[in-house]
Structure P
Amino acid sequence: MSEFARPPSLGTLVTEHIRQMIVSGELALGESISERGISSQLNVSKTPVREALTRLKHEGLVTIVPQSGARVFTLSAQEVQEMCTFRRAIEFDALELAIEHDHEGLAEDLRHIEDQMQVAHGSGKVVEYLNLDTEFHMCFFKHCGNAYLKESYSQHVGKIAALRTHLSAKPNHTRMSLKEHGEIVDAVFRRDLDTLKLLLDKHIGRTQETYEDDISDISKTG
């Protein structure tokens, strides 16, 4: 007998809603999150909102201070450096494994996503472009054949995506990022691991530099 799929709980739905508000930039880095405002917006009690904020705290997307309430995360220069070091290590490992485990599937998926990114960028569809950017990097883990790597990256992908949204206000950064994605795809097709390591170092390193240049904005607390 087949099992009925259980619908997501109210807490899960509220969690996803707030997560998307953070990732999309609707809630800015460091911005205060009103439990009352969210519960009114979604027509739910404060209980699932509090449950959602606790979950998002564990994901690193929210900070909760007693007597002060919840805020969207912010990052110091040191934290940005640590995140980028994490990305360099785990993304290259996943990409190397993906080329070994499923080169054809990886290459085709990346090319398809990169083509969509070109269209979205050319059409000025910022949100669509940013979602595709996240999907591009998640593709390394989709094809790597290692559930532990995928789970480790998934724990931080929301924060990475939110920071990516923050940088989308800088047109030159996005143009350079798009060019680098195309270069990564070309190197994947060639199975050129040496070039891929250099490209990822450059891609993530430039992101780190841009964050650090803008750290005064990133560190705002509302």
Structure Q
Amino acid sequence: MIIIKHVDEFFEMMKPMIRLISSALGANCEVVLHDMRKPEHSIVGIENGHITGRKVGDSSTNLGLEVIRKPEEEGDLLNYLTSSKDGKVLKSSSLYFYDEQGKAISSVCINYNITDFMMAANVLNEFIRTAKKVDETFTGDINDVIEGLLEEAVEKVGKPVPFMQKEDKLKLLKYLDDKGVFTVKRSMERVAMFLDISKFTVYNYLEEIRVKSN
């Protein structure tokens, strides 16, 4: 709770402060200074009032009235989302000040119009949206692609090559076949070496796999 001892001096000091904040953040940023001792006409300073359509002499908001009614409850609200009467989406923060008796006497509220940002975000999200994530190897050497697919195949089988039985090797070869590895020249020799079996065995295993698939 922020306690203010010299109320009149506080308001005189805060009026240039809200101008400073609005100037720094631009025309989309409304900054409001409230004198909560008179809620019917609490706005004593406002910059960029076009955001909510308010002016000096206008009243407190419903949030301000709640703080006046229950000063013992913490009224500060930071970084919340709200909207204006004409539909602008606002990113807002409200900071309250109290006198020595604990009564709410003032608040500074920032309402930033983020409508355009949200519309832009929707466009960007639509642009970057994809149907799914796919692993793709970008390289100048086809051998790098094959090595990557061999590693993926071992992960799919779930055990190191020295512990693989025939069924495991069939599963690995089917994965490689489905991925198009054997369309590459001399790939069968590389796979045979990787599995520590003959090229002839790889060929027979592939025939067995393809017969079952058909």
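Here, each number is a calculation from the coordinates, and none is a lab measurement. This is a predicted model, so every value here is computed, not measured. Cβ atoms are built from the backbone, for glycine too; each structure is taken alone.
Numbers at a glance
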| read-out | value |
| --- | --- |
| Among P, Q, structure where relative contact order in percent (Cα under 8 Å, 6 or more apart) as derived comes to 14 | Q |
| Top of P, Q by FRET efficiency 1/(1 + (r/R0)^6) of positions 43 and 163 (r between Cβ atoms, R0 = 25 Å, to 0.05), largest first | P |
| Source structure (of P, Q) for distance in nm of label points 7 Å out along Cα→Cβ at positions 107 and 131, computed value 5.0 | Q |
| Comparison of P, Q - label where FRET efficiency 1/(1 + (r/R0)^6) of positions 19 and 123 (r between Cβ atoms, R0 = 25 Å, to 0.05) is highest | P |
| Answer label among P, Q for the case where mean projected area of the Cα convex hull in nm², calculated from the coordinates, equals 14.5 | P |
| For helix-only ellipticity at 222 nm (-39500 (n - 2.57) for each DSSP H run of 4 or more, over all residues; to 500) computed as -14000, the structure of P, Q it came from | Q |
| Which of P, Q leads on distance in nm of label points 7 Å out along Cα→Cβ at positions 27 and 75, largest value | Q |
| Given 4.6 for distance in nm of label points 7 Å out along Cα→Cβ at positions 67 and 203, calculated: source structure among P, Q | P |
| Distance in nm of label points 7 Å out along Cα→Cβ at positions 35 and 195 derived as 5.5 - corresponding label from P, Q | P |
| Ranking P, Q by FRET efficiency 1/(1 + (r/R0)^6) of positions 59 and 115 (r between Cβ atoms, R0 = 30 Å, to 0.05), the structure that comes out highest | Q |
